[in-house]
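Every number here is computed from the coordinates shown, using simple stated rules; none is lab data. Please read these numbers as outputs of a predicted model, since none were measured by experiment. Cβ atoms are built from the backbone, for glycine too; each structure is taken alone.
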Structure P
Amino acid sequence: MKIKSLFTLFTFILTFTLSSHIFSNGVSVVNAATGIYLKLTNSHVQVNCESQVSVVTATQIFLNDLGADKNIKYAFPMPEGASAISLRWKINGIWYLAQINPNSQDTGLPGGTMNNNLKTHLGSTPLFFTIPQTVKTDSNLIVELKYVKLLPYSFGNVTFIFPNDYHLIQTAILNTQELDFNLTSPRTIDSIRLVSTQPVTEYSNNGNYAHIRSLLYETAATQNYTLKYSLNLNQLGLYSYSTMIPQSQLPDSLGGFFTFIAEPDPGSLQVIKKTFTLIVDRSGSMSGVKMTQAKDAAKFIVNNLNDGDRFNIVDFSDNVLSFRGGHVNYTNAARDSALNYINAFIASGGTNISGSFSTAVPQFSTSSDSSANIIIFFTDGQATSGITNTTQLLAHVRNLIVSTETNIFLYCFGIGSDVNVQLLTLLGSQNSGLAEFLGNDELYSRITDFYLRIRNPVLLSPTISFSPSNVIEVYPSPLPNLYKGQQMIVSGRYLQAGPVTVTLSGYAFNQPVSYQYSFNRIDSADSRYQFLTKIWAKQKIDYLLVLYYALNPTDPAAIALKNQIIQISIAYGVLSPFTSFGSVTPISETGNGQIINAETFVLAGNYPNPFNPSTIIKLQVNKAVYKTGYIRIYNAIGQLVKIIPFSINGKGVYEILWKGDLASGRNAPSGVYFYIVDLGDIYLKSKMVLLK
């Protein structure tokens, strides 16, 4: 028997509900100023995650119940750090695919300036796309957006958050809300849980594959999805993924793709002492919530320094002040004095960024590279006094740091929408650090979380080498510092398959330190790891953007970098600041030029049947399809007892073994079992009997 639909009900002994794609909460905007939108009726989110690399497919079904035909602009609250890789929609029975164009996205909305609720819902990094067709009255629009994101990791714990809360846009109930989260990891998955309060309707975890499904009917969408999982901390080291894409399918001749995730065993690492300065903007624009959160974040950092650390605080508006004339040892007395100093901050005056660095940086001249020399700098605005020209300000800070003859790591946090993105990005990248950009109310949570991650550095100024050396185009470049409980995610290309040794080298206590790992680069395409092309392209684009922002946009070198970013973005299907979803192509149901229908897949049943102790489920694939499928096995009362993922790599006959075991690892009891072969838009079902 065959099933083909987004939402299909079928009955064996009881009713099961299935869905092909999992959707999310974008907005179909009719009038941004007055808050008129198409009605969201179904919201689903599918997540396929390899360790911490997630590919999210977010789809919505909208209904035009406004009594007239409408033209709309689709808007989606992209998570920070995510990169969109595909956008398609279905209207009037036809699927359309948006191509990536060499133009920045058009942020204009129908009706003009967006209202506050819509602005809050979309966040700081929204994606916009104009649906070119008119949505007729009483008809549906289906929109599917796919993006890739590296999930935050700390000491084995990983968090996935999805913006499912829709109450600012719509209070009406949705027909269905669904989350389908699939996790594969070479490290043992110690635990996985949906910590938000949506019901868990399916759950399994066999140690290396875990699945959570949540399904709600006839309920308003009022909370985000928050899911957390923990990976075993006794299985640290390097874990790699690789695939060799056929040359005919690549826009270049750089070979295969790999990504590895490295985390040294903390038991073999000695924590490096820190010399630490916090630079706090207390200009007038920081008043209110921002100043309160800045003070709280500063106090949190002071309370969480380590014994043996040295620290100072520099604060500025038009004038520049300092807690002490230089770094002081971290003691209880110094801590208490620093907390009192922070409590006295008052927001007023202008923004003298150059003056703050003129005070803070020379204090590191007495430090050595045997400690981690760290500056955390946060500001909410543009420089208004002292040096205000971006190029001159960058040169000023760089000259100050060079003159100390000390390696200083500079981490910048921009708050709100008025920050100088170019300045902060380059301050971080030119000085062994990074830049992050926050909403007005995110300062405390983001900086405290960041500090907990970097408080124990273990490998500074890292470099990487490979043997054999036929590995190229490795990113990020330069490599970030490595901290206890954190990971390094590296992508690259390779010209020849086979084993390779990777050496990570750096410094600790002014002494060279290195870690060696080995992994294998495969010589064929692995459909499970198609996301590697996106990760590599995203990391290369990030590298090129740093180079671009260091130049005047009209400089020929900057123009050449911009063109290179655009070419990579279009060739690999990853959006950049200079590209957007634009031209439209009608497509088939799968969006790859093939019509995937009931004849594409044939379920030949399982054999033997009845069986004991194991059976093989046989599937025939009649077209060149490359995807991951799932066998979902239910007992006679409808409980999901086992999920078996499998890969489809083109035409052929596939045999999937069920060993007669449950998700818990125990042997399944005798009885009738029903199984569903989940292939995305197609479902096949049958039953089998375990007879002992």
Structure Q
Amino acid sequence: MKKIKVTIGVYWVEIPEAKLYVLCGCPADSVKHLMKRGLIVPVEKNGVFFETGPNAILLSDVSLQQEQFSNLAEFPVLQMLYRQGLIMPSHPNNTGEKPLLIGIEDQIRAQVEYIYRGNYGLVSAEEIMQAGIPEDAAYDMMRLKRRFAFGNICKTEELLETRIVRDEAVELRNGVFIQRKGINIYEFKYNGESITVDINLTGKEEYEAPYQLGYHEIRREYFSVIHSGEGDGWDINRPCMASILTFQGKIYLIDAGPNITHSLRALGIGVNEIEGIFNTHAHDDHFNGLPILMRADHKIKYFATPLVSSSVMKKLSALLTMKEEAFSNYFDIQYLDFDVWNNIEGLEVRPVLSPHPLETSIFFFRTLWEDGYKSYAHLADIAAFNVLEGMITDEPSENGISREYYNKIIEFYLTPADLKKIDISGGLIHGNAEDFSEDTTKRILLSHTSLELTNIQKEIGGSAVFGMADVLISSDQDYTKSIAFMNLQTFFPEVPKHELNMLLNCPVETFNPGTIMIGQGVINEYVFLILSGEAEFIISEYDIWNRLASGFIAGELSGILGTASPGTYRTLSVVKTLKIPCELYSKFLKRNNLFNDLKETIDKRILLQNSWLFGEMLSSQKKFSIAEQMECSSYSEGQNLPLVPDNLYLLKDGEVKIYSGGKTIETIVTGGFFGTELILLKASRLLEARATKISEIYSIQGESLKDIPIVRWKLLATYEKRIRAALITF
């Protein structure tokens, strides 16, 4: 038996004698990490080329760790089934044994449904019609789906074996046993040997990206395309195919794939700066970064057709075991119509349904300019022309497509644009560069591949490196001050414009990654309004580490009080700020009758800033709004806390134990919180709370938190963790 640490939160356990190779933990890009560690390698047997790799996956007990997906088995399963050949007919690696999916019951159940939705999306004409598609078109879509699926839409259980692990040891295969020892702690046993694996993330650990991207400073143009991914789900050196649009200074994402935090940080973009996301489809390499966008302090706009949105919601709800309608708690859903130009504040977008195993849109973007329209086409996960041609049938009862539909799709694919990015992965479900040899688009970019371009492909299109931008319409203004004005106006809505202009006349200062803006213990002369990028606030003595984004005023509280900074403000990316002298800022507050209001809430805002729940990503304005309605109550030692539905409780001083049925689940101290189920479920009390010391506790109305996605997301992760702990019997 052998255990290898692959990356943070991921291990490899191999028992060659039992022919068992287990991937323990499967967050985003776990396959790429295995490739980098040499645990997946190409081999040849009997003239057939295929890959080695795991034949079993051990799932995390919780779907989220550090608000990131812990269980994303889609690509590991695809690698086992197809790249290893475990289910391919007549393949030398097909022994008849199915890959194993191992874990506790609810996570197995969630992954089975998630993989099913990842394979097929919507699985019946009825589901398709519920998304607004007419009956005849829904029937044709199912004909296409079945053709991609070789005539049979398989349940996940037909492809995989499952092993549900409870408290007792369970045999996996060939005499190998596994036993659960704690949350995310498992023991493997074989022939008298044992290995223990702990796939918990501890402290501030986060799942790692398999590649390095460096740091970039982007410019917000009037209309440009920033290239944020050109690889595919198997490319160990680059993010998956994606783009970022800048339009009139606003930032829009096209898809959110694995490790999007890494990409955004490298580009100096904080999540609060994102106006919206255009989502092509629900495959993991275009979808599984959505939780990162839930970590904003406002609902980011989600743009998709109802068809794609329905597919995405079903897959996401399977992963999180939540209702589909809960998606609207985290995003501002903006539905797009197929085949027409949808106007989004001057940026026009035309989604076109593209043939794929699950519901997929390609996007055409345009905006009016002096010589007509400037346009960009984003063609992710398209089908090769010869594959589509092979699907043509004149018989409506057969699986496939009509000649008319084929011609229509080819016409859409070849629609000229100023810039077009195309998927060239090939195979049964991806595009070929050669199909675009006659395309009259001004500039074609070849994307969605892990392979080197051939000379023939290089003659058809170019390539892009991470962070490169194609400027379609340059900007004649710097949007930085406009962003500063919008932030100030949000924070100070009643202040006259000329007063805000006084602050706007302060300089913009740009910090490189890893720069200390304000050191702990330093009396800062300036406050810094973060305009773009990501920073961090650290008080190591108390284990406080929170990320900061656009809209946060670094050094504000110590600046207006003239006291030493309680912590260190440090940049994580390129960060642009409005640098305001503390003396000027204090006078601004006083002459606009704001100083006393801010001063009265300082203790509350310090508590919020130092807490894990509220300290991260929230703008200064959001914290101030929460602080204004916080009410404090005192509780004596041993007193049970009267929990009111739709209230959250934040501990100011003292100590509180959370328990269930007499069992202590967690002990919280200053900055800790309880009542998550009161906010999320509107339930009376699934868990109890008792003061174990004299305690002062703030109550916060749930209404003030409902539209702050990152707070809801952290409440969800905490609730799942506490309920799981309550159910443990070992």
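Some notes on this structure:
- Read-out semi-axes √(5λ) of the Cα gyration tensor in Å, for residues 73-400 alone, computed value 36, 27, 18, structure in P, Q: Q
- Identity of the structure behind -0.38, -1.07 (criterion: log10 I(q)/I(0) by the Debye sum over Cα atoms at q = 0.11, 0.19 Å⁻¹, for residues 521-640 alone, calculated), options P, Q: Q
- Which entry (P, Q) yields the derived value 10 for relative contact order in percent (Cα under 8 Å, 6 or more apart): Q
- Given -7000 for helix-only ellipticity at 222 nm (-39500 (n - 2.57) for each DSSP H run of 4 or more, over all residues; to 500), calculated: source structure among P, Q: Q
- Structures P, Q were shown, and FRET efficiency 1/(1 + (r/R0)^6) of positions 145 and 473 (r between Cβ atoms, R0 = 25 Å, to 0.05) at 0.35 was computed from P.
- For 1, 5, 9, 11, 12, 13, 13, 12, 9, 7, 4, 3, 2, 1, 0, 0 (P(r) over Cα pairs in 5 Å bins from 0, in percent, for residues 297-544 alone, calculated) the corresponding structure among P, Q: Q
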